[in-house]
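Student: Pasting the structures here.
Taken together, the values in this text are just the output of simple stated rules run on the coordinates, not laboratory data. No experiment lies behind these values; they were computed from the predicted model shown. Cβ atoms are built from the backbone, for glycine too; each structure is taken alone.
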Structure P
């Protein structure tokens, strides 16, 4: 059996694949993004998720052939890497696992583990690619000065446009009403209390405001629409720098895909597609094959020397997935607070 773990900004998803590559069980816990709350939050959540998914599958961690743990912020604080590398060993009781950044889960899922580039845009944003044994990343610099095109980035720009509308520095529009509803504001100035005092600038709360921006864009707000279109262009820029860094042959189209809830917004996805396709024949833009947590398990099998073949990936793709897994970060980039989800050995929800 192969265990995949995909940590994200708002949840951590677990899955087990059987020896034939079929989905056996899934589970979900809260986010393992530790930069806000410390390394101490990671091990209990990994332990909870592993116990949940093994219980649902009727197995134990000792029976897992290999696992891949895709952890948010892995590698971004070099001093923390040894501690993160050691955590799964205490959870599994074995050394049959590999740790990496959660961007690898998105790449392995979207492209089925083949050479190419994947862009992730959920709470944060990042791109990862592989080519002929080489790997590279771009983006993922965090919500304060990076993560362009992400839910948090969209939320921050929505707040900026809202404050300008409130002052009269730009014409008002549907964004004002959408943001007031999203934050339950009594007066516009209460946004300062909500974002800085109550939320303490929490990235997941701010990213959730991307839904209000999307609502306003659908209602015809020009500022909101431009924010979402700019998000798509920023995400496409990650593809360009990755293609150069990985040295793809200019004579062959580069496989490109995407993952994360921001791509469920048609304005973001449309702008991304348009920007990626601006050079005819440069990129082979593909719809994502699998969600990232399944990609993590596919990568685990690959690392163990048992890669899934194309037929197994197709069958895994066609298997039943719950709506929440099809869009793990919600309709506009983020998910509601994550809760454990038990699955049966067939991958279907257990009976009530």
Structure Q
């Protein structure tokens, strides 16, 4: 048995093996593959099936004793060789089944990226996306059918790309100057669409520092507002997960839009109030309470979550400050009061304009 995409099967030399087209959507092919149990079967995938390929999904579906992989040269290796780029300094992304918004955190002046795309039409979509994000001067090298007899390379700027392109392909990008995002938490407030309900940049940087995200961890962001804290948690590492809980439907919708625009579309947005809406959610490694702070919520978290789960909460009102002070006295942890002032016009001169002080609690449940 040989199962694979039609374009892969078409490249096979003469064989007496039964050929099966891998269907669309991809997940339906896994059922076909499992029906081949007990018969010698080959599944054809991309050159390196464990780098944005089918290998991980197939391996998760089968027993370890049922398969072994014979990887070939990856598309990324071939593209880097054509471009003369060092892969260790090149960002490699698989966007054949992911939104173009995943690019956003990586768009910075001079950055080099190799991007796998769904099909030929997606090349034009990529060029349009780059223009819309302010990176129209980005140099694109469209690389078709790498390593095959119809290999072709097309060079153009994103704001001048023309032509028709055919799958399989990838695109190498040299990013032009444009509005790149900072690499560390505390990104500019105007990056996030908001109605004023947002953890401001300096406090957000302190909040992410207190939450201390580590690779593969999950955050509960309670009272998401604009989703800025949860999104920055996700941007800290590609393996991180986050749930943003927001009571207001309009804000919950805004959080989803912000996440998609900033390459954090894996954010799970839940519209509801805590603690009721927490039921059934995957357990977190850390919790941030940015809104809706109450003793009922804190007691619920302490009872619901495993000991050692990290907790960070910010308070602005006297009532919520008193609550965190009492919680700190009973449970320990760290309590910090942050007062910030910015220079602002004061008549013909300048003076310090103070923001409301923020009390931040950091501890474990």
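Student: Quick one: mean count of other Cβ atoms within 10 Å over residues 7-14 came out at 28.6 when computed from one of P, Q, so which one is it?
Tutor: P
Student: If log10 I(q)/I(0) by the Debye sum over Cα atoms at q = 0.10, 0.11, 0.13, 0.20 Å⁻¹, for residues 23-102 alone is computed to be -0.32, -0.38, -0.52, -1.00, which of P, Q is the source?
Tutor: The read-out comes from structure Q.
Student: From which structure (P, Q) was FRET efficiency 1/(1 + (r/R0)^6) of positions 167 and 255 (r between Cβ atoms, R0 = 41 Å, to 0.05) calculated, if the value obtained is 0.75?
Tutor: Q
Student: If helix-only ellipticity at 222 nm (-39500 (n - 2.57) for each DSSP H run of 4 or more, over all residues; to 500) comes out at -12000 when worked out from the coordinates, which of P, Q was used?
Tutor: The read-out was computed on structure P.
Student: Let me ask something additional. Taking 56 as the value of percent of Cα pairs over 28 Å apart derived from one of the structures shown (P, Q), identify that structure.
Tutor: It traces back to Q.
Student: Where does the value 10 come from, among P, Q, when relative contact order in percent (Cα under 8 Å, 6 or more apart) is the thing being computed?
Tutor: Label of the source structure: Q.
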